[in-house]
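Structures given as structure tokens follow.
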Structure P
Amino acid sequence: MHSRRHPGSLTKELDLDAKQFLELVDLASDLKQEKAERRQQPRLAGREIALVFEKNSTRTRCAFEVAAHDLGAHVTYLGPDGSHIGREESIRDTARVLGRMYDGIEFRGFAQQTVEELADHAGVPVWNGLTDSWHPTQMLADVLTMIEHHRSPVEEIAFCFTGDGRNNVARSLLVTGALLGMDVRIAAPPALQPPADVVATARDLAASSGARVLVTDDPAAGVAGADFVYTDVWVSMGESEAEWDARVPLLSPYRVTEELMAATGRPDSRFLHCLPALHDRSTTLGARVFDRYGLDGAEVSDAVFESERSVVFDQSENRLHTIKAVLVHALGA
């Protein structure tokens, strides 16, 4: 059967060029203002959206659901055990079934190939809510947050991700920063730096955009002069305790503390995190990290997380507004 990817799909950051990316950010800013002023319009009235989740989530699910409801659309949530996808039914067949019933499909899961295959065969827009490789909706929210707190052209913003540079957020930040002409740094131990092909892609983009790209194993050098310091969890959901044992010694020097924030040399630098964060002992996992490694919090200290420098909840809220922009762009009349 013939298949053609819908132009409203967003499976990875590089589905967009810089102009398209920033247009979505601008649209999100407008939609955020509309919501604040209670003048939002049901632009997607009568539309139906499927949310397919292999991985659970707080922000991604809530942002898509509230965005759809605000715009007048309806959603169906299919959780990790809520469909046959990839088990009793192929990705391709699931795509063709859902594409006949829904106007758009969000997917959050493991393999990038899954969301690509859904997009190739659904016939409706498919949006990546996170895979092991990329996190494009998070990047839209991150850039909106940085613009809101920097108030300068995006090309003048410098930011550093410190931690596990191989993960989806680090990869996405590197490519997004390069795409938009930003000053983007990744500070990670050599064994946990971004894959060579991702770094090569970023450097190719930078050659055209004027971006400054740095991958280093020196956290102080990485954050020097940065407007934003960004980190993420050290071990992803579902990974074993052995992974913690391997990564804690490697990543402890990259922990975001008040000392690392001071190393930016900028009193106005801000802290970013895509959440959830291990910043104290108030969670089951946080308590286990303290008992096993003596760390009160993991990738970020509570002092930084709860400080005035932290804009993580602005960032979290912006997931809603940027996802709303993605939906309006793809499905709006």
Structure Q
Amino acid sequence: MTSAPSRSAISVTGLRKSFGGKVVLDGIDLEVEAGTTFSLLGPNGAGKTTAVRILSTLIGSDGGRARIAGHDLAKEPGAVRRAIGVTGQFSAVDDLLTGEENLVLMADLHHLGRAEGKERVSELLGRFELVEAAGRQASTYSGGMRRRLDLAMTLVGAPRVIFLDEPTTGLDPRSRHTMWQTIRDLVADGVTIFLTTQYLDEADELADRVAVLDHGKLVAEGTPEELKRGIPGGQVRLRFGDVASLDAAARALDGGTRDDEALTLRIPGDGGVPALRALLGRLERAGIEVEELSVHTPDLDDVFFALTGHPTGTKETAR
């Protein structure tokens, strides 16, 4: 009986790397399913960029094994390079060339024939809304246009696995959302995305699975919802019309944290419907009227802080 083909696009076991005696990756294991977005998070210096550089064949590891798009990273680096694309923290665009010339250069590097290369360049200029700017030098492009061109250059070789290392750093909100839609479209086409980002809302929005890296070790992995459910810290915020109502609510509800100036009381809770019904029932029986109710559930920022002890920060120095 033949086994079903593996759905894994990236498989990593025991990956290790040190620089000058400092351990950067301490035996990490990763499994990324094909046609999904996987996000690797971590504080500054956690090893995210190092992991990307190893898996994209830019540097070697000190130990462990990895398979990318079905190819052994150590034994078949050439095959891995043909299967992947990389968009790093810093743009690979040549400012002296036009947008179209940058894409033509990539087509030549991928040994595409003249007709095939021309068709591919035309397709990518249209896909990334760069047709009107195609004849302009890349030095005149805005930050969002440069990132779109950078990603278009990555796609010239039609990679099935793409490493995006902080692809939206420095972009304005509109350009960020354009990049997000591009990533969704790629995944819908069956491309696998390996994403590192400092924007936790970006990981929450895009990633099918998230892993948190801290001091060279993976400290958590799961879907964004699974990680958020595993972190305590949900609160129900109640606002009252006067101090007397706040006093009465504080007596009726144990474990609340009050703010006399804002006339609010925060009660630990997950915000689930049964818990809210019970809470409001106790207030109603006590004759206490609530002016406003809001629920805060943990987000990926809370997860990140709980697991690493750090707030989100600026990007790590690339090694």
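So helix-only ellipticity at 222 nm (-39500 (n - 2.57) for each DSSP H run of 4 or more, over all residues; to 500), computed for just one structure, reads -10500; which one of P, Q is that?
Working: P: -13500; Q: -10500.
Source structure for this number: Q.
With Rg and Dmax of the Cα atoms in Å derived from the coordinates and found to be 24.5, 80, which of P, Q does the value describe?
Working through the options, I get structure Q.
With FRET efficiency 1/(1 + (r/R0)^6) of positions 46 and 214 (r between Cβ atoms, R0 = 30 Å, to 0.05) coming out at 0.05, pick the structure among P, Q it was computed from.
For FRET efficiency 1/(1 + (r/R0)^6) of positions 46 and 214 (r between Cβ atoms, R0 = 30 Å, to 0.05), the value 0.05 is produced by structure P.
Assuming 2.2 is distance in nm of label points 7 Å out along Cα→Cβ at positions 14 and 222 as calculated from a single structure, say which of P, Q it is.
Of the structures listed, the value fits P.
Thinking only about FRET efficiency 1/(1 + (r/R0)^6) of positions 62 and 126 (r between Cβ atoms, R0 = 35 Å, to 0.05), which of P, Q has the largest value?
Values: P: 0.95; Q: 0.20.
If we compare FRET efficiency 1/(1 + (r/R0)^6) of positions 62 and 126 (r between Cβ atoms, R0 = 35 Å, to 0.05) over P, Q, the biggest value is for P.
Computed from the coordinates by the stated procedures, all read-outs in this text should not be read as laboratory data. Small disclaimer: the values here were computed from a predicted structure and weren't measured. Cβ atoms are built from the backbone, for glycine too; each structure is taken alone.
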